[in-house]
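Structures for review follow.
Every read-out reported here was derived from the displayed coordinates using simple, explicitly stated rules and does not represent laboratory data. In this text, all values refer to a predicted model and were calculated from it rather than measured experimentally. Cβ atoms are built from the backbone, for glycine too; each structure is taken alone.
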Structure P
Amino acid sequence: MKKSLLLAAILSLAIPFGQAKAEETPTYRISGADRYETAVNISTEGWETSEVAVIATGRDYPDALSATPLAYKYDAPLLLTTANSLPTSVKSELKRLKVKTVILIGGKGVISSNVESEIKSLGISSVTRISGADRYETSVKIAEQVGSPGAVVVATGEGFVDALSIAPIAAQLEMPILLTRKNSVPASVSQFVKNQKPLESFVIGGTGVIGDSVAKSFPGYDRISGINRYATNSKVIEYFAEVLDMDLPVIATGQNFPDALAGSAFAAATWNPVILTHPTNPDIYTKDTVQNYSHLAETYFVLGGESVVSENAINALLNQ
């Protein structure tokens with residue numbers, strides 16, 4: 001990841017390491033007119049150039065949940081598109097980045113052939129697509145591209161928050177994210193685990209989303225969960241805190257997926273977590289997480305506009 005000039009300028013103004021309290025640490029909001037432009041602006045802040053871009057649908061989450069480790073592998077931003085046309089802002093960003101290869105996540109039902117044609121019309125001849133028969137097989141296909149893992153992450157395919165809580169960390173540790181059902185492991189996932197023989201598995205979320213029988217079917221599993229999505233997010237960050245820098249934490253809404261998805265690649269590139277928050281009334285677990293690591297933070301990146309994560313929410317997180 002090549003830090004933008006603006007990012008470098010922000011960091012030059014940051015409070016020296018070890019002296020910051022949360023309320024003294026600067027925040028920098030990255031937003032756009034919509035989720036597509038927000039993802040573009042995240043890319044603009046994080047990358048000066050990139051030969052590769054990963055593009056997922058901005059309309060639904062399942063195919064995209066496993067994409068962050070793949071983006072990290074190629075030091076690539078994660079951009080979003082509509083099903084049938086590539087947003088103008090995304091076209092401009094692909095040009096600015098000087099992208100040579102685009103990896104589309106999902107089948108033609110979620111990203112149509114027309115989008116592929118529009119990308120090629122920009123002079124990008126290398127456009128590949130990773131997809132499976134369903135969200136579970138798609139996660140396996142992505143995992144195969146990430147590489148042979150020593151460990152895997154297991155998250156539900158029926159919701160987005162748990163996978164996005166672990167996404168930047170999974171990317172940093174080169175662990176693929178496999179999706180599963182609550183009470184049964186999809187055949188494609190089971191076969192991947194059998195073939196790859198990972199030594200360790202991190203099951204994200206409680207028994208309400210991934211049952212014990214499913215968790216126990218993964219080798220050397222350790223379950224990381226909390227009483228709600230924000231507690232789980234906090235538990236994930238706490239569990240992996242020693243391998244995180246925590247100097248540039250990313251704050252995103254936990255009520256929707258697009259900003260946290262695009263932000264996860266941004267966070268992974270700087271070895272930081274995505275902290276999920278309620279958009280207006282932060283959970284006590286989120287507050288505690290921000291405060292517990294505030295002495296390490298140089299800048300908090302807030303994703304999305306005021307209607308997505310309110311200033312009141314940010315003030316509640318930082319001023320305690």
Structure Q
Amino acid sequence: MREKENTVDANKIPVLMVDDRPENLTALAALLSDMGLDLELVAANSGNEALRQSLKCDFALILLDVQMPDMNGLETATLLRTNPKTCHLPIIFVTAGMNEKHHLFKGYESGAVDYLIKPIEPLVLRSKVRVFCELYAQRMEIEYRKVNLEGMVRARTAELKESELRLRQLNEDLEGRVEQRTQELRRAMDQIVESEKLASLGGIVAGVAHELNTPIGNIVMMASALGERLSDLSKSAAGGTLTRSLLFTSVDECLNASVILVRSGQRAGELIDSFKKVAVDQTSQRRRVFDLRDTVGDILHTLGTALRHA
């Protein structure tokens with residue numbers, strides 16, 4: 001039995017015994033000692049001491065003597081009931097000679113849950129104390145589970161928040177990787193398009209070069225023929241063998257050669273001009289105004305050989 005101590009074992013069931021006579025406290029402790037319950041018996045020898053102990057510990061039960069000097073049990077119970085920290089504590093009055101109905105009703109009005117009339121019947125005392133101790137144990141179990149549940153809820157909430165943060169970070173990383181991959185694909189597509197443009201342009205260059213062979217070959221051939229004809233005329237004039245008919249024939253041939261030279265030069269110029277326009281369209285994305293008929297004509301001129309061979 002503990003008397004006027006500041007601490008109570010948290011693993012035991014605390015019961016407060018209040019009586020101004022030490023022998024009565026000793027007798028109560030003896031009756032409760034062999035109940036088979038792990039009780040922490042706290043003794044108080046006055047109403048003021050009972051109030052002080054009740055503020056320090058959440059007792060399973062208070063066994064309160066009614067007839068005490070200075071502050072009796074009824075007054076002590078009334079003060080316990082008016083304090084929010086102690087209003088829930090169950091009180092059993094222990095008294096002698098106050099078993100009339102009006103005394104009992106007054107005790108109940110003061111906050112008592114039951115009465116024990118002296119001399120105390122041990123079996124009745126233990127039975128009532130056991131009920132309140134079991135209720136206390138159940139309440140403590142509920143409180144323990146509530147605290148654990150709140151802790152689990154907080155822990156789970158923290159885990160969910162952490163998971164949400166990780167998921168948000170993963171989403172951001174994924175979006176970043178998708179954006180990076182999209183940019184890489186765009187660059188790859190641009191490179192492919194540029195490669196196709198260059199490949200197409202290479203084919204056009206080959207076609208234009210083939211087309212230019214004909215007018216340039218004509219120009220070279222006519223220029224060579226003109227050179228030979230002019231050389232013959234020069235020799236005839238120098239040798240005195242130049243005749244009127246030879247002169248007219250040579251002039252006609254030179255005129256025909258000049259026509260062929262001009263036509264071949266124009267053809268070569270047209271091909272080069274068409275190639276330049278097509279090449280600009282192949283390598284530049286700048287917008288410009290153009291004539292559709294002329295552009296199609298330029299393309300047909302540029303691809304003439306390839307189209308004829310197709």
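Taking relative contact order in percent (Cα under 8 Å, 6 or more apart) as the criterion, the top-ranked structure out of P, Q is P, with the highest value.
A value of -0.36, -0.72, -1.07, -1.16 was derived for log10 I(q)/I(0) by the Debye sum over Cα atoms at q = 0.11, 0.16, 0.23, 0.26 Å⁻¹, for residues 93-164 alone; which structure in P, Q was it taken from? Working shown, then result.
Working: P: -0.36, -0.72, -1.07, -1.16; Q: -0.51, -0.72, -1.00, -1.09.
Only one of P, Q returns -0.36, -0.72, -1.07, -1.16 for log10 I(q)/I(0) by the Debye sum over Cα atoms at q = 0.11, 0.16, 0.23, 0.26 Å⁻¹, for residues 93-164 alone, namely P.
One of P, Q was used to compute Cα extents along the principal axes in Å, and the result was 49, 49, 30. Which label is that? Source structure: P.
To test your reading of the models, identify which of P, Q gives -25000 for helix-only ellipticity at 222 nm (-39500 (n - 2.57) for each DSSP H run of 4 or more, over all residues; to 500) when calculated. Mind showing how you got there, number by number?
Values: P: -11000; Q: -25000.
That value comes from structure Q.
Looking at FRET efficiency 1/(1 + (r/R0)^6) of positions 117 and 157 (r between Cβ atoms, R0 = 35 Å, to 0.05), point out which structure of P, Q has the largest value. Spell out each step's value before the answer.
On the way: P: 0.75; Q: 0.05.
Evaluating FRET efficiency 1/(1 + (r/R0)^6) of positions 117 and 157 (r between Cβ atoms, R0 = 35 Å, to 0.05) on every structure, the highest lands on P.
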